[in-house]
Structure 1
Amino acid sequence: MNPEEFRSLALGLPAAVESAHMDHPDFRVGGKIFASLGPNGDWGMVKLTPDQQAPFVRGEPDVYKPAAGAWGAKGATIVTLETADWEGVRTVLRIAWRNTAPKRLVRQLDESL
């Protein structure tokens, strides 16, 4: 996985847009961040819940780890792009998007499936 693939997957989600904060790209839905890319492009971050984060960290510790400090304890999860695969990143981005998207948008997506 490389930064452009991460970006493409994030922007492929409904109503996702790219913005930036702290000098690196982030991805938002409804004005709220659901994912970001690190400043050097070697990692991404997805906003999961702690319960969602745990199986990813436990199952693939070389790919997923909690972000530092309180953010990580709240579910912010670092994705090491070099060791990540497309399907896994697609899955965590979709979860992060669903956690963040306005409920009406999630309902619309569910109804279209």
Structure 2
Amino acid sequence: MSTPGPLFRPYDKLVKITVKGREVEVPDNNMILRALQFVAGDNIAYGRFCWNEECQYCRITYDMGEGTPSHTAISCKVLVKAGMRITQMDTELRYCLRDLPAPAENQKP
């Protein structure tokens, strides 16, 4: 029986990205889907993701900030970059991130 490797690729720092309008810190040098697992551990782990681009359940649209072009990607195949803003997500990914709180300014008292 083999021993599984570490969950995350080696990383030097946490980088800030925006997901669902909320800024989160995730490990650099990791694919976006794996980085999202850093903030939504079990939910992403139990999601119906294939982790190899076949299922398309982790499809996202992202940009690098206001006024930059949008890109559509499979989050299990794209490295996270500081300043990314994930603007759209596939249904499965949205469901897995359901516990990620909304930004404070959008929450009702």
Structure 3
Amino acid sequence: MHKTTNRIKNEKKTVGVMITMYCSSRHGGKKDNLCYGCTNLLSYALIRIDNCVYGAIKPSCEKCPIHCYNDVSREQIRKIMRYSGPRMIFYHPILAFKHLIKNINSNNK
């Protein structure tokens, strides 16, 4: 698999895991059965990742000069990342590490 494809795949997997963790804790959702709002947010986020103008070299969304999420979705994602981010290290350490490295690399650009 091409390196570009892996980066996008990891980005999608990470956002999916974070939304699932949040939904499970806050709304009683399950991996394959998220609540309506979280399902919509996940679909929206995946579309945004697919359509990112930066492609595989995109910075972390927090550091991106182009904010492609609408204001409501952006605030929802922030809330989810604040909740899920610290917990990722315990439940998904490899994804958490990759996400951390990506954020560090985004800060250095």
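Readers should treat all values here as calculations from the given coordinates under stated rules, not as data from a laboratory. Please read all numbers here as calculations on a predicted model, not as lab measurements. Cβ atoms are built from the backbone, for glycine too; each structure is taken alone.
Kindly point out which one of 1, 2, 3 the value 0.9 was derived from, the read-out being distance in nm of label points 7 Å out along Cα→Cβ at positions 7 and 55.
Comparing all candidates, it corresponds to 3.
A value of 2.3 was computed for distance in nm of label points 7 Å out along Cα→Cβ at positions 15 and 95; which of 1, 2, 3 is the source structure?
1
Looking at structures 1, 2, 3, which one was helix-only ellipticity at 222 nm (-39500 (n - 2.57) for each DSSP H run of 4 or more, over all residues; to 500) calculated from, given that it came out as -24000?
3
Work out the source of 10.6, 28 here, i.e. which of 1, 2, 3 gives that when Rg and Dmax of the Cα atoms in Å, for residues 47-86 alone is computed.
Of the structures listed, the value fits 3.
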